[in-house]
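A.B. asks: The data blocks that follow each hold one structure.
Read the figures in this text as sums done on the coordinates, not as results from a lab. Predicted model only: the values in this text are computed from it and were never measured. Cβ atoms are built from the backbone, for glycine too; each structure is taken alone.
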Structure 1
Amino acid sequence: MTRLLLLGGTGDALKIARALQPQDVYSLAGLGKVPDELACGVRVGGFGGGDGLARYIEAEDIRLIVDATHPYAAQMSANAATASRLTGVHCWALRRAPWQPQPGDDWRFVGGWDALSGELAKFVRPLFALGRAPLSHLDEIPAHQYWTIRCLEAHAGNERARVIGARGPFTLAGEQALFDRYAFDVVVSKNSGGAATEAKLEVARARGLPVIMLRRPPLPDADRTFETADALLAALEALRA
């Protein structure tokens, strides 16, 4: 029996988790809704770095690590790679392909918050699709800007920002209505890849709006990598056959 530890928090990870068995464990950071309809076990919270994750893997007799965290969760992926090395337990990783600019796109790639802020200075009404990160910068909003921040859970904004709690997938019609309502002049996004949150880029393209795109962080190698949850699930089914 191969006991699997799934490191998740994304929609792809939940799809994998729904196919797991009772002996398996789905691990979440705890920032969003915790699913309660799964056959596998669910663990919420951190491990204490790569060393702590290695101790958990040994204590729980985990035989396979599956890293299906967000492409920007670089620290958790690094911890998974460290734990794999320390324990000798193989790590499979879901590495979702990034979005690619299409004709008509005006993407401006930045490497971090300082570069992002500099690029953003010329705009007035940005839509942030970066998760919670902008919340720690609410006291830095320039006087000429009003921010709309979309993340998993609603939070208090201030006189220069609103925070929308919403979870994808987002439809094209819904994104068009959001853009109409708030008259965004720029989108600030992670290059997450996948279809669930891509509609905002389609709307920006159609309206000629620029997108400030946060570059992906480098991620560690894994024993096997997969671009889709379906491909990973097929490999897991073959392993357990």
Structure 2
Amino acid sequence: MFKPKGIIKFLKHQNIQMSEEFSILCWNVAKLTLKSSYKQFIDTLIKEHKLDILLLQEVKKHLSHELELQDYSYILSPNIETKKHLFGVLSAFKSSCHNEHTILSKKQELRYATHKTSLITHHKISDESTILIVNLHAINFVKSSDFKHELDSLHVSIKNHQGAMIVAGDFNTWNAKRISYLREFTHSLELKQVDFSNTKDIKRVFSNTLDYIFYRDIELVSSSVVNSKKISDHNPIIAKFKL
């Protein structure tokens, strides 16, 4: 494994402003993005839920091939590179992206010796303002204090943004200490948590939820958890918002 050289960008909607209402999917896809079962399932989700934004974690991409993502622009922020593949978080969207920033964790996970990554993107919602979206896969297999340090680094990068914001991903919040640090992080940014009626279907470890969507300065319209039929060990979570 190698430290990734940088992000992969494919932008083709740079003249399109984000819609007043938009749906967002957040899903840890467990490195299955090249499998036919995954492709069929996500194509169905996109069609049924009219998804405008995809926030995917543990994406696997051939180095020599473009991803099959229907009519989306995308940015892939890798945390692992091998001789043939990249792995990381991917944000896909059908609107312009005017700025992006990636944060590779300073610490490495002990078991796999890999970093984790967060991807920050900005999308125009009016002539004067943008919405900031964070797609992250939080570091695991480290001390809780190291987990907090990585959240603090992200906080420094986004705290000065004024207005609408979404922070979503797999937070690996499997113990009380990590959950407490996440609450401090979201409270400091005045973020609200998207609630789901069927929380039992959200990925849990030791009865603690791992996947979240947080937001501010936009209106939550609806939310749902989709049974992925064990395609991944996580189920997709979906939220619809209104600007």
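A.B. asks: log10 I(q)/I(0) by the Debye sum over Cα atoms at q = 0.11 Å⁻¹ was computed and gave -0.63; which structure, 1, 2, did it come from?
C.D. replies: Value -0.63 for log10 I(q)/I(0) by the Debye sum over Cα atoms at q = 0.11 Å⁻¹ corresponds to 1 out of 1, 2.
A.B. asks: Using helix-only ellipticity at 222 nm (-39500 (n - 2.57) for each DSSP H run of 4 or more, over all residues; to 500) as the calculated read-out, with -5500 as its value, let me know the right label among 1, 2.
C.D. replies: It traces back to 2.
A.B. asks: Figure out for me which of the structures 1, 2 the number 0.00 belongs to, where FRET efficiency 1/(1 + (r/R0)^6) of positions 41 and 121 (r between Cβ atoms, R0 = 25 Å, to 0.05) was derived from the coordinates.
C.D. replies: This figure was derived from 1.
A.B. asks: Still on this structure, I have one more. As an exercise: Cα extents along the principal axes in Å, for residues 97-136 alone, calculated from one structure in 1, 2, equals 32, 25, 18. Which structure is it?
C.D. replies: 1
A.B. asks: Once Rg/Rh (Cα atoms, Kirkwood Rh), for residues 81-152 alone is calculated for all of 1, 2, which comes out largest?
C.D. replies: Between 1, 2, the highest calculated value is found for 1.
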